[in-house]
Structure P
Amino acid sequence: MTLQNQSVEYCLHIPPKMWQAFRQNMLDCRNYNEEVIGFIFCQLHQVSKRKIRFIPKGWIVPLQDCYEMQSANGLVLTQKFHSYLLEKYVDAGLHVVHVHTHVGEMAPDFSSVDDYYESEYALFLTKNFSQRPRLISGVFNQSLQESQFRIWDRRGKNFYNVKFNHSYLEKNNYSTSLHVQGAPSIFNNQDLMFARQKVFGETCQKQLSELKVSLIGCGGIGSIFAESLGRLGVKKWVLIDPDQLETVNLNRMPLATQKMVEQRWYKVDYIKHLIKKIYQTGSCVNAIPTSINDEIAKAEIATSDIIVVATDNHLSRKQAQELALHYMRPLICLGTHIDINPFNNMPRMFCRVTVPPLGGGWCLMCGNIISLQKAAVESAPMQINQMVNRAGYLEGINDPAVFWLNSICANTGVGVIHGIVSGFLNVDNGIDWVYEFPSSTWRTTDIEYLETPDCYFCSQFDGLEAYRK
């Protein structure tokens with residue numbers, strides 16, 4: 001049994017809220033016995049030829065009555081409990097992550113006993129299940145702060161390193177240390193373009209340059225967002241929008257021209273043009289002039305680090321949320337609205353920035369941030385859509401829009417991403433911010449109100465504390 005030189009990067013990214021619950025249950029069980037184990041069950045996502053992600057879909061930490069033997073000499077689960085795990089999770093096609101702890105606070109390492117039993121179990125999974133699930137094993141110190149993870153081949157002969165992360169972004173954990181005057185900095189030799197951002201630290205700037213953002217909706221909000229985030233340092237983009245530029249767009253899309261309209265530019269190509277104007281070299285922009293429902297678009301969105309939806313319809317926002325939940329990707333929803341105040345007959349303007357928690361808890365649908373009724377109508381054939389509209393169930397299209405309101409929304413979204421990467425904004429539980437003008441009031445939604453444990457869309461396999469006979 002050896003660690004092989006690996007050409008494939010294996011990643012296990014557990015959402016913060018899930019990890020907090022799993023870790024606390026492991027620590028609680030240690031109060032009864034120093035030797036405990038936990039299981040996380042994952043879906044495999046082949047990001048590329050050289051990268052595989054394991055997306056957690058459920059977890060369980062056994063209590064005392066789930067063990068036949070629980071001592072320093074080893075752990076043996078009851079046959080009934082083991083059968084339950086196999087039937088509920090492995091038969092469903094999920095891969096197994098086995099987590100255990102070692103006594104002490106030093107950085108842990110796998111023992112020869114771990115090697116033997118994990119090798120046997122990896123082979124057992126291959127022989128007994130047609131989908132040939134993989135075994136990932138993790139060992140922690142007793143406080144579950146330090147860890148090592150590895151994945152076994154299907155013969156149980158060799159294993160490979162696994163990158164483990166439980167922060168909001170799959171990238172490295174954030175550095176919250178700001179720049180101190182006199183401290184060494186990579187900015188001394190870096191492009192002067194970002195010299196005035198050094199207060200946020202070199203880790204932040206490096207992560208921004210490595211961040212891959214999928215932008216769904218490249219209109220009035222999306223274009224401002226892309227240019228602003230691009231100038232902050234983000235160079236890798238996936239752009240999704242089926243529409244072409246029109247004259248009506250020119251009042252709110254920076255550097256868009258009538259000539260572009262006449263040449264029938266796609267909005268995605270227009271934003272690609274904006275990014276390429278910022279970076280003559282070094283950027284990577286994939287412009288896909290299609291809807292989010294296109295399979296090529298979905299595959300590209302799944303490879304991104306953050307999904308941003310800035311569309312003007314409920315259906316695309318619903319589809320973006322479903323993709324974010326399926327692939328366990330962070331989602332940011334941006335939107336504006338203008339109406340007439342019925343009390344004084346004056347315009348009333350709103351912008352909204354919503355970041356649901358990673359992996360569930362609440363989502364755009366269960367929080368009523370988008371209307372499922374309107375999403376259903378938008379997905380219906382044109383005849384049904386027109387009939388519902390005539391009946392008065394749909395708001396009129398061609399909603400009013402202005403550049404400055406879009407800018408507030410777009411740049412607040414950019415600020416949220418900057419805060420996430422820098423580490424000075426915690427979105428583990430999600431955020432929902434609404435700005436109203438002319439009262440110039442920011443409102444923060446009570447997140448507890450949005451949490452919906454039984455939401456059809458975002459409730460996953462329950463994290464079970466225990467199984468009782």
Structure Q
Amino acid sequence: MQTNDTSDLASYDAVGQAELVRSKQVSAAELVDAAIERIERDNPRINAVIGDRFDRARAEARSPLPDGPFAGVPFLVKDLSITMAGEPFYAGTAVLRSIDHRSTVDSALARRFRNAGLVILGRTNTPEFGNVITTEPASFGPTRNPWDLARSPGGSSGGSAAAVAAGFVAMAHASDGGGSIRIPASACGLVGLKPSRGRVSAAPGYDAWAGATTDGVVSRTVRDTAAMLDVMSGYECGDPFVAPPPSRSYASEIGAAPGRLRIGVLDHPPAPDLPADPQCAAAVAHTVELLERFGHVVEPAFPAALLEYEQQAKHFANVVATSTAQEVANIESIVGRSLVEGDLEPDDLKLASWGRSLSAAHYLDSVAWLRIWSRRVVQWWDDFDLLLTPTLGAPPAELGYLAGPGAGRRMRPWFQYTAQFNITGQPAISLPTYWTAENLPIGVHLVAAPWREDLLIRVAAHLEAMTLWWQRRP
């Protein structure tokens with residue numbers, strides 16, 4: 001660096017940090033050292049990073065790095081869905097932590113991150129198996145929201161979101177099976193894009209929850225999210241779902257005109273017994289005003305099939321329960337015994353038991369119902385370009401409320417708008433366009449037709465230029 005002052009490096013997004021390295025204004029080692037210093041200083045209060053590889057990261061930063069778009073940029077990965085050979089992987093569980101379980105293979109995503117030049121500093125906290133929308137696992141304790149340390153950062157990518165919001169790194173790996181990128185992005189005032197099914201490979205593993213899960217990042221800027229989608233996208237051998245490649249890079253969509261769009265709005269709960277929150281409705285109304293300033297046609301409209309919320313939730317719960325039973329069986333094969341109380345949290349043991357009680361025919365019936373229902377949902381995009389909803393059904397919850405036995409029932413008011421589009425496989429993005437009077441971020445949620453991440457990025461970049469959300473810090 002031209003000076004010895006590295007105090008402002010956290011103010012750059014990842015694209016900006018990469019440019020500093022490329023132009024030799026700062027070295028990769030200086031970037032990494034500064035990020036580690038921030039984590040060591042502030043993580044004891046936030047508890048976002050639950051495992052570090054600082055020594056290896058420093059050595060990597062001082063060695064020749066791949067000439068990728070993010071060469072030298074410090075990065076964190078979630079302790080779920082991504083593995084690195086020889087390094088810890090616990091999936092938020094006490095039992096894998098107790099044996100210090102190590103992965104035997106690199107995931108394709110880990111390889112892509114390294115090839116992009118990212119320097120991985122460690123792993124971020126996640127709820128057990130990613131099954132709840134707060135990050136308070138018994139194995140590692142709660143992660144705190146940097147905007148209010150008494151509140152949840154959301155889940156299941158809450159550790160990654162809290163780390164980015166706190167300024168540890170500019171962006172971090174996240175994954176999403178029912179909202180786990182978008183929910184913490186909303187709770188922490190970040191950009192969170194869930195890609196289309198088949199856009200990002202789960203190799204050498206599989207797409208869990210009947211293809212509902214995928215990977216992405218949380219970031220402060222749309223350009224970071226777009227550039228990382230270019231890094232993460234692409235077919236790997238044997239992928240069961242494959243999204244068509246874009247006509248040009250996602251990074252090139254920043255600043256591109258989206259055209260005059262027809263946008264539907266759903267600003268109320270999709271089921272009569274779910275509560276409405278006026279602050280979330282206000283966030284949507286504020287975003288409607290911004291979109292109308294761009295000349296888009298915005299009107300109350302949404303897929304009628306979304307009102308079949310209870311049936312959709314029931315069938316999806318069957319899929320998640322069966323998948324949890326499979327995860328438990330996988331861990332039992334690792335540890336060589338049946339799992340008991342204390343190995344896993346009580347709700348996950350119950351969920352696995354429920355999953356084992358379902359027959360194969362019962363499971364396939366739920367998958368079939370969800371696939372047919374998805375066709376009716378996606379049909380709506382024949383006439384509309386985007387759907388706008390709240391991301392969460394309420395502001396960030398207080399720590400403790402969404403954790404522990406019975407959390408699934410308590411999640412319902414928050415968990416209204418996101419899982420539907422994991423089921424359909426559509427791309428969706430949470431954007432931090434609104435803050436409450438208490439300075440809590442409220443995200444809004446845009447959903448596009450299958451494979452139209454390009455349109456989401458164009459619109460998101462325009463909203464970002466209007467609101468400058470990346471300037472707001474906890």
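When FRET efficiency 1/(1 + (r/R0)^6) of positions 112 and 344 (r between Cβ atoms, R0 = 25 Å, to 0.05) is calculated for each of the structures P, Q, which structure yields the highest value?
Between P, Q, the highest calculated value is found for Q.
Given a value of -11500 for helix-only ellipticity at 222 nm (-39500 (n - 2.57) for each DSSP H run of 4 or more, over all residues; to 500), calculated from one of P, Q, which structure does it belong to?
Q
In terms of percent of Cα pairs over 41 Å apart, which of structures P, Q is highest?
P
Each value in this text was obtained by applying a stated rule to the coordinates, not by laboratory testing. Computed from a predicted structure; not experimentally measured. Cβ atoms are built from the backbone, for glycine too; each structure is taken alone.
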